[in-house]
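Pasting the structures here.
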Structure I
Amino acid sequence: MYRPTSKHTSVKEAQKQMEHFCAYQERCHQEVFEKLRALRMIPTAIDQIMTHLIQENYLNEERFAKSFARGKFRIKKWGKKRIVQELKQRKISMYNIKGALSEIEEEDYLQTLDELAKKRLSQLTETNIQKRKKKLADYLLYRGWESDLVYAKIQELI
């Protein structure tokens with residue numbers, strides 16, 4: 001009896017899998033597309049499944065962008081520049097990126113920068129003031145905080 005070496009997934013099976021994939025956690029279109037490509041789905045099947053997921057509200061780019069921005073800001077303490085960069089990498093539209101950034105309250109944003117800077121400064125053992133400033137700036141810039149805010153915070157703290 002002949003048995004194929006790789007199991008082919010039917011459109012219905014793939015659709016069910018993607019519904020679970022999207023229901024478990026917010027996903028962007030790119031993630032779902034890549035997952036379907038990994039399942040070796042043909043382009044017409046991918047289009048059909050993606051359309052179904054969007055119509056059934058399993059896949060919503062705006063909701064994903066807002067959730068992503070809130071999560072990365074609250075949990076990882078990323079600045080807006082890093083969030084924008086990561087969303088662009090996921091091919092999210094500028095319209096949705098702007099909407100996502102509006103989820104972050106300005107007061108919370110500045111307070112988080114202050115807490116992050118103070119915490120990092122207390123961890124630095126460098127005695128040279130210039131090197132301390134550089135290390136703190138590098139850390140905050142890497143996390144995506146705007147340079148004008150970073151340098152103003154460093155002037156305030158050191």
Structure II
Amino acid sequence: MKDVFSIKEAIQKIEYFCAYQERCHEEVVAKLRTMKMDSDEIDQIMVHLIAENFLNEERFASSFARGKHRIKHWGKIRIINELKFKNISQTLINIALKEITPEEYLETFHALAERHWESIKETNVLKKRKKFCDYMLRRGFESNLIYDKVKELESSEQ
């Protein structure tokens with residue numbers, strides 16, 4: 001990899017980077033910094049990317065929310081936290097969450113919960129409950145959903 005890029009070369013490289021998958025502004029700025037671009041050049045390139053629609057934070061947030069829910073089975077809390085970490089505004093986060101229908105969300109939650117509950121090889125009920133709840137909380141699901149589900153799963157075992 002060469003150390004110095006002209007603006008034209010940097011734009012070409014970063015357009016490919018953005019076309020490959022949706023990116024947030026922060027990822028692109030970080031990538032440009034690794035390419036040793038200065039802040040003026042970065043500003044110029046960012047303006048170009050937004051104008052040419054290579055970069056769109058609303059599209060990024062929506063795609064991120066959809067993907068993380070459908071593929072990684074993350075809950076809303078985790079999705080929100082990860083988007084905040086990427087400096088996505090609350091407005092865009094709210095738009096992104098609308099990508100997940102309540103029916104799809106609950107369907108994913110119940111399927112994941114039941115699959116995980118079955119996979120826990122723990123005879124002590126309290127330990128099993130703790131392992132289950134910790135896992136579902138890490139996935140970013142709401143605690144009220146988790147506790148209702150754990151009660152339902154425990155009662156179905158007896």
Structure III
Amino acid sequence: MHVLFVCLGNICRSPMAEAVLRHKISQAGLSDRISVDSAGTGNWHIGDPPHQGTQKQLNKVGISFDQIKARQVQPDDFQKYDRIIAMDRQNEQDLLHLARKVDADKVSRFMSLLPNHALADVPDPYYTGRFEEVFQLIDQGTDCLIEELKKQI
């Protein structure tokens with residue numbers, strides 16, 4: 001099972017989600033069955049490490065972000081990944097536009113993992129600076145996601 005998280009620049013939300021899910025997969029002993037990556041719909045930060053705020057939050061909770069570098073979504077990602085999870089509605093729409101019709105069913109929005117939450121999107125901490133709030137949402141959502149993935153592998 002291959003999972004791809006997507007946000008705008010791939011330096012805040014999606015690399016945080018990648019690192020958190022990768023950590024949980026490792027703890028569950030599922031690293032050989034589930035892989036995770038992240039990408040951005042934009043190309044501004046290609047090759048950059050996660051944002052300092054993301055790094056600080058992940059360091060605070062002891063989750064590694066080693067080897068995570070920003071990249072842009074590529075057309076072959078729609079064949080490579082089983083689940084492509086957008087961090088907000090705009091990125092979801094951008095992904096659906098990029099996806100061929102046959103691949104659109106792989107695309108979902110992160111907050112669909114938390115259907116009882118008031119937010120529809122994971123807020124972008126690049127603009128708000130609220131990295132801890134974003135971490136809390138990602139932590140909760142990835143708990144739900146890993147349970148879904150366990151049923152599918």
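Worth a mention:
- Label whose coordinates, when distance in nm of label points 7 Å out along Cα→Cβ at positions 61 and 101 is calculated, return 2.3 (choices I, II, III): II
- Highest-scoring label, criterion being distance in nm of label points 7 Å out along Cα→Cβ at positions 69 and 125, among I, II, III: I
- At a computed 1.17 (Rg/Rh (Cα atoms, Kirkwood Rh)), which of I, II, III: I
None of the figures in this text is laboratory data; all of them are computed from the coordinates on show. A quick note: this is a predicted structure, and the numbers were derived from the prediction, not measured. Cβ atoms are built from the backbone, for glycine too; each structure is taken alone.
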